[in-house]
1. Hey, percent of Cα pairs over 12 Å apart, for residues 34-81 alone derived from one of I, II reads 70; which structure?
2. Computing relative contact order in percent (Cα under 8 Å, 6 or more apart) gives 36 for which of I, II?
3. Taking volume of the Cα convex hull per residue in Å³ as the quantity of interest, name the structure among I, II where it is greatest.
4. Given a computed value of -29000 for helix-only ellipticity at 222 nm (-39500 (n - 2.57) for each DSSP H run of 4 or more, over all residues; to 500), which structure among I, II does it belong to?
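None of the figures in this text is laboratory data; all of them are computed from the coordinates on show. Because the structure is predicted, anything quoted here is derived from the model rather than measured.
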Structure I
Amino acid sequence: MEFTLTFLRIFFLDILYASPVLGFLLLLIVLVGSLIGRLEGWSAFDALYHAFINATTVGYGDFHPSKKGSKALAILLALVGLIFTGMVVAIALHAASFAYAEVYTVAGLWRRS
């Protein structure tokens, strides 16, 4: 339980520190998604749905751009989504590594070489 609490503390602290960059990336996803939706004539909800499905690389395929400009923006959207996801995974990995080292170093069970 100590590991989990330490992990969560560090994870949310790191998310807080990275929030300006993560917030900018989320804003970029929303703006590019809205632009794609406007170019394609989709509703605001459908445009945001497509943006987040595309940014998370799930890609159901129920909404897909048909115009060249929209397709180029969709590629940009996917790349921004990969950067966002990569940052969240890196933050989680950092939090797990830090929590593991802190919990097991204190217990004397883990030694750095």
Structure II
Amino acid sequence: MQIQTALDPEHIAISKSTGIKIDWRDGHHSDYTVGYLRDECPCATCTGAHGTEPQKTNYRKQELFPMYKPTLKMVSVEEVGQYAVRIHWNDGHSTGIYSFDHLRRICPCPECRAKRES
């Protein structure tokens, strides 16, 4: 039996083309775009774990005249235990496990962003 805390998700809404919205038990709301989620992938390859060069993406950057790239989408999202989700991306990437702690830590709302920057 898992003990739920105020920082656990109350409700998760997933749109494969736009992103994930989470209502947290403490009343906070997070809205993650697909580009933001892909750029914040916590896997070892993307973060440079084990002393390797990070393989970061830059999907959230809006380019004025971008070269054609297929639109980023989530192919599927699966629950991992009761603590995370794994996202399978249409760019072939699927090794990132987005724990709810990680998602809360990277919340892109202005309030959370200001706390991280201070």
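1. On the way: I: 54; II: 70.
Clearly, the read-out refers to II.
2. I
3. Working: I: 126; II: 139.
By volume of the Cα convex hull per residue in Å³, the leading structure of I, II is II.
4. I
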